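Take a look at these structures.
What follows draws every value from the coordinates through simple rules; no lab data is involved. Worth saying up front: this structure is predicted, and the values here are computed from it rather than measured. Cβ atoms are built from the backbone, for glycine too; each structure is taken alone.
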Structure P
Amino acid sequence: MQLDDYLPALEDLIDRALDEDLAGGDVTSDRLIPPHIQGKARFIVKMHGILAGIDIPRLVFFKIDPFLKFSVLLKDGRQVKPGDVVAAIEGDVQSILKGERTALNFLQHLSGIATQTSIYVDAVRGLPVRILDTRKTLPGLRVLEKYAVSVGGGSNHRMSLGDMVLIKDNHIAILRRQGLSIAEIVRQARNKTPRNIKIEIETSNPLEASEAAQAGADVVMLDNMSLDDMRKAVVLVAHKVILEASGGVNLDNIRAIAETGVDWISVGALTHSAEALDISMKLSA
């Protein structure tokens, strides 16, 4: 995933973030810092982690003052440690201060997601399984958060509801009321969906998983199944389709889940529970 592919949306997001922070101007800097004072600042990491989103501060500062000079010193995906300087900026001090918090908010948040993702990926290292994100993202930040997941070594699931057919429990509950079985639901979806769009369905036990695979699903989700049921589903499906484990995944159980033989494991915690990576900006006049 490349951020350049989403540049218009990214620039709109930065505009809204700056409007939010600078709605009333920067009354502190405007009153205390003389105009045209020049200075330099460094972005310093305070925690171990994975860097993500380092180019976004450049876009933030450029919108405030195109004469600022922003230098990237470490690239996205780099393992960082306390004391590492990841970027530097020089120019008008008022402009630097006006962009500081917005730039850091993006950088800390995305680096936190990349770091969290890398921990989950490391937990299943050596096993043939992919760690996927979900749509459990902050409103408006999905593109950036999913980019950070990819930087951390994870894979992206759906970007939006239009990317694939994913028949979940609430869809199934309504369709069951109409008398449809799992197999009939899958076949109906296939008949109404172009071949280039994949179909996934959520299942709650190994027999449903087998039924969905035989009916033509591309991906079968094993939702909140026990490890034993996951193993049974893997045997029944026998690699006819992609099996995705989902629900209740954490660092304590993810390797055991991977060892059942599933192909994908989706983890909402990659985005909704990631701790921001502590990074600060230090000015020197």
Structure Q
Amino acid sequence: MLSAMRAFVKIVDSGSLTAAAEALAVSQPSMVRTLAALEREVGVRLLNRSTRRMALTDEGREYCARCRVILAAVDEAQASLSARRIEPRGNLRITASVPFGRQFVAPLVIDFLAEHPQMHVELLLLDRLTDLLEEGIDLAVRLAPLPDSSMVGVPIGDTRRLIVGSPALLARRGAPSTPGDLAGEPCVSFTGLVSPAEWEIRERDKALRVTVNSVLATNQIDAAVQACVLGLGWGQFFDYHVREELRAGTLIEVLASHHAARTPAHIVYPQARLLSPNVRAFIDFAAPKLRRGLGDPG
């Protein structure tokens, strides 16, 4: 059936049975038989033919459009399988946010390069949204919804914000029981995630903006986390920022029922028809590992 569809589309594109037969290196009678068999199979006439001209019927025009979609999907699937058999080589530019990139993406890139010695990766860790096409970047790992329809996203999990404090801070000031309690409390704001003036917190499925007193605001995640560990104030972070501190007990989550909505994580790349072997190889390598990493409950 697929070969008959290809023959039909070739007839339409070539403008004649003879030209299509030549393009496909088959005889003209064979092409006539293929078209006749296809029309019997679908039960309608696809082409009106005379000795002088050929024209698509209404049914033929619709069927041709659907054939193009089907054949393009088949070609892409075959290209995908072929790409998997090709050893990746050449250059790949990847971007991610600084904290997530340092913790998750950089180790994966190192492991990926160890498996594919003919690859060269440029890893850009940036706390800004990049235009992949404009900046010549092959793919990005992003913690955000994907409103841009020109991007394709491979889901790798999600993360959530949480509010933490040190045991010493809890002993000294007590745990806040409502989001509003934070208004009079010392806070540490990592400006890569939150505003130093107000934090987003949820209460009964509603987003709240709570004014906070940031005794320290910094764009360095390590400094913000360390300040919280030392008891300087309450901090709001993504769960992966403070995973080790939560395990060790040097930070404790508070207001657990008031955390903000979960944030989806994706590997994104520009529209993916005939995706390059290098991009596909990295996605196949990294996506399952990132899913496991983000799935760790900490």
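Comparing structures P, Q by mean projected area of the Cα convex hull in nm², for residues 106-265 alone, which one has the largest value?
The structure with the largest value is Q.
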Practice prompt. Taking distance in nm of label points 7 Å out along Cα→Cβ at positions 26 and 90 as the quantity of interest, name the structure among P, Q where it is greatest.
Written response: Q
Worksheet item: Here mean count of other Cβ atoms within 10 Å over residues 130-137 has been calculated and equals 13.0, so which of P, Q was it run on?
Response: Q
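Using Rg/Rh (Cα atoms, Kirkwood Rh) for the comparison, can you identify which of P, Q gives the largest number?
Going through P, Q one by one, Rg/Rh (Cα atoms, Kirkwood Rh) peaks for structure Q.
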Worksheet entry | Identity of the structure behind 0.10 (criterion: FRET efficiency 1/(1 + (r/R0)^6) of positions 42 and 114 (r between Cβ atoms, R0 = 35 Å, to 0.05), calculated), options P, Q | Q
Fill in: Comparison of P, Q by mean count of other Cβ atoms within 10 Å over residues 2-9 - largest value held by
Q
